[in-house]
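Visitor: Multiple structures are listed underneath, in structure tokens.
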Structure I
Amino acid sequence: MAPRALIRSRSNSRLLDQAVAFLSKNSPRSEILVLAPTRAAANELALIAFEHGCQGIHALTITQLAAHLAARSLAQAKLAPISHLGGEALANRIVHAARLSNELHYFAPVAQTPGFPRAVAKTISELRLEGVEIHDLAATGPPGSDLARLMKRYQSELEERSLADLSMLLSFAAEEIAGGSHRFAGLPLVLLGLTIESLSHEKLLGALVEKSSNSIATAITDDERALRALERILGSPAKDVDTSEPAATLDRVRTWLFSSAQPPHAPPDAQLLFSAPGESLECVEIARRIRRLAEQGTEFDRIAILLSNV
């Protein structure tokens, strides 16, 4: 089995260090697939790892990757991808048709409210991404029966108009990678702080990892849903790189900012927190700290001053 690693930490900087170390083992001219919540985050990681530039990094989000992978299958099936706004428009159409046909019973009292079609679009999208079948949904009770009728109409609209929603896009993409013929199949893979939103997303990432020659994934310690999904995808438990408790106040903020647990008690860092009598002396103290950081090797364009107002 190809090398796989799942890294967890409360500190995003430690996770970035692990991802940078993984990328640095490869040549700047080799092809590597980097998936992140935003393309900017993936590009930033590549810039940190390769200071003098790189040519082979494919920096994408999961949705962007799915659209790229599914392009051939969509063309062969003569389908066009539908946008989020287009999905809401379809939801408005099917809700209107269902109301005229008196198909809605449980949701009848709220079917005319302005936000109902949007809620239907989101719910149907989530159900399809999780692979829920119409007959299984109909068997869950009155709410499920109404949703099953709406989902059936939604699928009919997609077929009639030759459209593909996100669930179909992810399915086509997973099949393309599983086939092994796409150029992305077999590339080293970095999954940087991804949120695994559904079973369809998990299946696509699982197909990528299965074909990858070497893969690494990073996740914040408290993101239990992502960690569980990534452990299933990579087939290995997460390695915790938080080997010691943070001592400095800034490190404690980085470590515990997004944690639901209460951090251990520690005295404030005298070098970080200060108070000066007046704005002029505050500016002097800020200048001293900037100079101290510069003497320690921090570049000036990596130093920022945040103000409460301007």
Structure II
Amino acid sequence: MYNSICIVGPGAVGLFLAGLFADKASVYLLGRKPVSTELKNKPIILKKQIESTTSHELFNWIEPKDLNRLPKDTHYWITTKAYDLNDAINTLSPFLNANTTVVLCQNGFGIYLDAAFIIKRRAPLCRLLISVGLNKLGALEVEVNGQTKMVLSSPDEFSKERDCIKKILESSDVDLIIETNVALSEWRKILLNLVVNPITALTETRNIEVATNPELRDLAIKILAEASQVAAKEGFSIKEISSGGTKSTLEAEIFEKIKNCGDNYCSTLLDIKSNRKTEIEYIIGRIIKLGKSYNVPTPTLETLYGLVKAKSNHSH
């Protein structure tokens, strides 16, 4: 049996992880508001090629006032949207200690530094970058598309805690990569999000269109060129970001990743369609700001950022 797991945020990612872990550990789902008795008695349903159902008896709903009764070595997996990260950490803050690993599971760039600034050194931190198509269909029902791929990253000072998180992920049969440079891990993931999220949110298409439509593919290459220049100013050259070490191999790797998740709709498009706030500030906005700080022009990203913001505002 693994450490108790408290999943902070019962959205699509949170429910997905709860469904993976509920038969392996004591799982708690932390929401902001009280949950009805009816909902507490419902299972988590993950709709994929083979539908899986997780009985309500295998996980526990809790509110912030219940945190003081969790074991002192509980692991906290924060799955809220990036813009809710600070509030989530502040809620957990009184209960964090050297034995309570915090796992950051949201989309976005600079998430690890944001959390580290608030938590400081009170608790070990790990970054989990998840690549899978998730769409919340109902209160406890999530559609799962594509193969689940994850990158677990943390500095070596947290190697013991990282190994513990690694074990439960491997027991859940996910395609897992372990890395030790969190900033580099986030750069590799954000390059994929920068290409996929704004383009497919604006065109309202599945991810595969970015790799197969010639016009969208050309646009993606412009995005990669701009973002790569910003990454280089941060100390991450294409040689580090791409296994092939060249501009063309980076492009090929990104398009191959897109094909692997080609049937998915990106989270930004799903947020817009559901009239939810997007994480575009944490995907594009932060890269644009970094570019400005280094005097690196990012005209393509700025145009896409403005268009996505306009579309998101119009949908509300």
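Read-outs throughout are calculated quantities, based only on the coordinates presented, and are distinct from any laboratory measurement. Nothing here was measured: the structure is a model prediction, and the numbers come from that model. Cβ atoms are built from the backbone, for glycine too; each structure is taken alone.
Visitor: Ranked on mean projected area of the Cα convex hull in nm², which label among I, II comes first with the largest value?
Guide: I
Visitor: Right, here's the next one. If Rg and Dmax of the Cα atoms in Å, for residues 149-236 alone computes to 16.2, 46, which of I, II did it come from?
Guide: Label of the source structure: II.
Visitor: So distance in nm of label points 7 Å out along Cα→Cβ at positions 141 and 261, computed for just one structure, reads 2.4; which one of I, II is that?
Guide: Derived from the structure labelled II.
Visitor: From I, II, which structure was P(r) over Cα pairs in 10 Å bins from 0, in percent, for residues 117-284 alone = 9, 34, 37, 18, 2 calculated on?
Guide: It was calculated from structure II.
Visitor: When mean count of other Cβ atoms within 10 Å over residues 133-140 is calculated, the result is 13.8; to which of the structures I, II does this value belong?
Guide: Among I, II, the structure yielding 13.8 for mean count of other Cβ atoms within 10 Å over residues 133-140 is I.
Visitor: Given -13500 as the derived value for helix-only ellipticity at 222 nm (-39500 (n - 2.57) for each DSSP H run of 4 or more, over all residues; to 500), which of the supplied structures I, II does it correspond to?
Guide: Going label by label, the one that fits is II.
Visitor: Supply the structure label, taken from I, II, corresponding to distance in nm of label points 7 Å out along Cα→Cβ at positions 157 and 293 with the calculated value 5.1.
Guide: I
Visitor: While we're looking at this one, here's another question. Determine which structure produced the value 15 for relative contact order in percent (Cα under 8 Å, 6 or more apart), calculated from the coordinates; the candidates are I, II.
Guide: II
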